[in-house]
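Below you'll find the structures, each written out as structure tokens.
Bear in mind that the values in this text are calculations on the coordinates, not laboratory data. As the structure is a prediction and not an experimental result, all values here were calculated from the model. Cβ atoms are built from the backbone, for glycine too; each structure is taken alone.
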Structure I
Amino acid sequence: MTSTTRKSHRRGFTLIELLVAITIIVALAAMSFAGVNAAMKKAKRLEGETAANAIRSAVDAFYSEYNRLPDVSGGQLRTDSGEGVKLLRILLAEEKEDNTRQVTFLSAKEGRAKKGGLIYGSGSSATVEGMYDPFGNPFTVVMNTEYNDALTFQMGSKSFTLRGQNVAVYSPGGDKELNTSDDIKSF
């Protein structure tokens, strides 16, 4: 009788090999997620700067058309209430008293849930109720109501002086704090 020994050939992966492969995949996914998250924040910031510049350009266009700034009280306004909303209505030709020629100066996208653009009320005669950056912050609009050669204002703890400008627009950005690297500004 002859005896034959069979050599068994292993097929597949060991548990250790599978765990190492999964760990590598998870590490790569985590690194790519951080990169995607940073890119998304940068895109939101650029979107916010576009909106801030749209407000600034609209006020400048109003000034060119009427040779004066919109008639709102106060030089520093928030676009989520009071005189800031009145300014938006003037620039959107919803306010007939100050924008007598009914020129639409502001063109901006409509936002949702008080984020990323103009927010309108409900109903058939919906009017604008505010304008927000992509992070949900209202914009602050500063106008040179004294018609000086320089626009001087406080943004949080810092002072700014802009020569030859009638308006500046800003918001705190994603971290909700002013004077940090992610601030949204038109200047």
Structure II
Amino acid sequence: MKFDLDKFIDDCKSAVAGDKPQRAISEIVQNAVIDYKGVMGAIGEPKRGMVEKLYVSENLTILNVVWAPKMTIMPHNHNTWAIIGVYSGREDNIFWRRIKNDKTGKIEAAGAKSIAACEVAKLGKNIVHSVTNPTSEFTGAIHVYGGNFFEIERSEWDPMSLSEGPYDVEKTLALFEAENSRFEPSNTKIA
């Protein structure tokens, strides 16, 4: 069955109102990214780093996230569950945990997971992760969150000191734009 964005959004909206929304939405996203050509036909082939809003409400956010080649984003949390389905390329996630008895909120690496095209990962409400696109191609992924991604109070960690601070949506969106500047015609040399 060919991917239909409106049906996908409606299915996620129905699932979030159900008993086990994370499990149900994981299946919906898995079925979508298996049809990666259909997804790209509906939302476009990844050619520019971006966070594109596909649907946002108080209890559900659906994004098309495109990572620029070699792009990394700092450790952050969501304070809600998340389902990530990669339809093109690969995301490498490092999972972090708070250092016990550290009053500054510092974190340490606790694990990792690579998510390739046609694969899905479930992230719990308390997960802290950083994301890297390790490839020389753009990576596209559908991200579904159990809340309003843009309104939830959450944290990010400085990539050098690993100290906690408030999450800054605008800073994150600016990072995507900064990454795009590496691929504009005047900057054809890839670092």
Structure III
Amino acid sequence: MRSVTCKRTTKETDIQISLCLEGGKVEISTGIGFFDHMLSAFATHGGFGLIVKTKGDLEVDCHHCIEDTGIVLGKAFSEVLQEKAGIERFGSFYVPMDEALAFAAVDISGRPFLVFDASFQEERVGGFDSCMTEEFFRALAFQAGVTLHVKLLYGKNTHHGIEAIFKAVAHALKIAVAKTQDEKVLSTKGMLE
């Protein structure tokens, strides 16, 4: 089983995340209802076991809790995939959600990069600031050491657009972390850093 538990405590947040690439229990608690919904969708559509316990300074705003959760989740992916051997490495996926359509492509390359192309009509969905979608995926990509491209092609409903993005990234990661028949690193260099 490819699984790991990561913890991170700062003056702003206290976070513990358990991740299993082969599936398992999904329990999300961040104090931000819509973010819990997105992480649950991410786990379900990625086929991941995911337990997230985030406590933070929500009296300030949602920024630290969301970004720091992305940091810890990215570290979990980095640790569980540190060898980057025996996996498909690349994944891409489109997800339609009613009027919205999102695309995500990922390369588990060891080279962190994010291209995020999305705009949202509403500033907030519940207690979740829409702009934090990009911050979450930036933190995830950079800590995981992956190249991630995200594009919301269109959509009027902000809830639908953000949810389509989370699901598209989940499916792309599910494809990229899938085991291959050998234990080789998919690189002409023979290694990924």
Ranked by percent of Cα pairs over 13 Å apart, for residues 130-169 alone, the structure on top of I, II, III with the greatest value is II
Which of I, II, III yields 5.8 for distance in nm of label points 7 Å out along Cα→Cβ at positions 26 and 90, as computed?
I
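Ranked on Kirkwood radius over Cα pairs in Å, for residues 82-145 alone, which label among I, II, III comes first with the largest value? Walk me through the numbers on the way to the answer.
On the way: I: 12.3; II: 12.6; III: 13.7.
By Kirkwood radius over Cα pairs in Å, for residues 82-145 alone, the leading structure of I, II, III is III.
For which of I, II, III does semi-axes √(5λ) of the Cα gyration tensor in Å, for residues 106-177 alone, calculated from the coordinates, equal 20, 16, 15? Mind dumping the intermediate values first?
Details: I: 28, 16, 8; II: 20, 16, 15; III: 22, 12, 10.
Value 20, 16, 15 for semi-axes √(5λ) of the Cα gyration tensor in Å, for residues 106-177 alone corresponds to II out of I, II, III.
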